[in-house]
Structure P
Amino acid sequence: MSKGFAAELKNRALVSVAGPDWRTFLQGLLSQDVEALKPGALRFGALLNPQGKLLFDLFILGREDGCWLDVAADRRETLVQRLSIYRLRAKVEITTIDAAVWALWDGGDGGAADPRQAALGRRAYGEAPVGADIVDETAHDAMRLALGVPDPGRDSPPETDYPIEANFDLLNGIDFQKGCFVGQETTSRMKRRGHIKNRMVPITFDGPPPPFGAEVLADGRLRAGEVRSGVDGHAIALLRIDRIEGAALSVEGRPVRVADS
């Protein structure tokens, strides 16, 4: 078996939620079910604003005394503040954790399977994985983009997109069977109606990526969306689904193509 690759994700950081009420506290906030989360298990979810738009994407790691939340590093303190507002009288402790976040892929073991998609490999926390080839986190980002998987921490500025637009429903990020959570009404309504106007879609092109926010045009005249994060040859774009089928897409005069995700 290949020993695989590992990258320290320095753009991610950890928050601990512990205490007697941690499950009921998070169950009423997050898009993911945590009631049955076992130690060592990893789930993907989000904290939304009351209007149902994305505030934070989260990996939720079960622990014996609570859980760790794996969040965008530049948003960690804001998450702590937001959770503290919701805490009220709940018996929970919310603290930051000084431990590294690792992604492992293309072989090897350790950590927990990435719940979004099997090809993304695994995530681990703390010490560097033993035996894997250590690579820069840009290699992990390139792999993610080649697979066509959005990273809301990079692709979705806070309170800009709905989670379904960022494909949380396709990446195991929303439990539609659980009870209420913040933003649940809007999220469930979008799911029930079944017609999603915008989606984050992988695109390909020749050369370097267009800048974040660059306009995508259909047939050279109709706005079809905008580019989000990218590397050479691959990017994620938020696109109007009804405007891209059969259309010639371009960004700043360059042709782009919707990729198979």
Structure Q
Amino acid sequence: MPVKKVIKLSTKPAKFGEIADELSADMFVSSVPVQHSHSYYEDEDLGLYIGVWDTTDMVEKSAPYACDEFMTIIEGSVEIKETKTGNIKTVLAGESFVIPKGYDCQWRQQGYLRKFYVISEHPHETIPEQPAINSIVYINDNPDHPFKNTRDGYCKKELYVDHQQRFSAGIWQSGALNTELLPYPDNEFLVVTQGTLRCRDHHGNEQIFKQGDVLFIPQGSLCAWSVDKSVTLTYCKIKAFLKDNNTA
């Protein structure tokens, strides 16, 4: 049973890089790289995996992406090439993006790269014939996508949502707030991009998250939140249900 508590992620966890991942040469059109993974959270029933990953330079084989994946680049950069059109988009250190499940693309990279990852690969979901969006999706404060007010009084821009409306990503903003101690409604990965966020658990323990900090809240975690002035968060949310029966 996955632990139900707020988890703060490190860009380089203890002992990270000591044991290399096992890789197969048929995954690449380049030579086989050296990669390492550190898992912070796994829920096999949901197909949800949270962690840190790194790799030396590589070029993967083109294929439809097997999962919805949210990533924040810690170090390095990557090019994602669309197989059908040859269009290339570059993601740099400090940027977050989503590769939609079913997007036919190729990962192309020179030099070292390290990233945070959120993988959603629900065991009852098949790879769709067409991705929800036929492109990678940058999760940044693009003025072409305005913020919308939410029912609970906050501001949000949802930049990606999958076919089942189960996996989503975007940006969330709030002014000063204080919430009650309640079970967290969804699984959510957060990057603090502005301000300070305080979290108190049911034991009274407090964690403080500042600009640049990364955290994950498993669904059902008991926590209360407070913000003194304002906060801006990049988020990736994973609900524990499917919208319809379009499953394997």
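Quick note: the coordinates plus some simple rules give every number you see, no bench work behind them. Everything numeric here is computed off the predicted structure, so don't read it as measured data. Cβ atoms are built from the backbone, for glycine too; each structure is taken alone.
For the set P, Q, ranking by distance in nm of label points 7 Å out along Cα→Cβ at positions 12 and 180 places Q highest.
Quick check on the output: 0 is helix-only ellipticity at 222 nm (-39500 (n - 2.57) for each DSSP H run of 4 or more, over all residues; to 500), derived from one of P, Q. Which one produced it? Don't skip to the end; give the middle numbers.
Values: P: -4500; Q: 0.
Answer by label: Q.
State the single structure among P, Q that was used to calculate distance in nm of label points 7 Å out along Cα→Cβ at positions 132 and 188, giving 1.6.
Working: P: 3.8; Q: 1.6.
Answer by label: Q.
Distance in nm of label points 7 Å out along Cα→Cβ at positions 52 and 68 computed as 2.6: which structure among P, Q? Source structure: Q.
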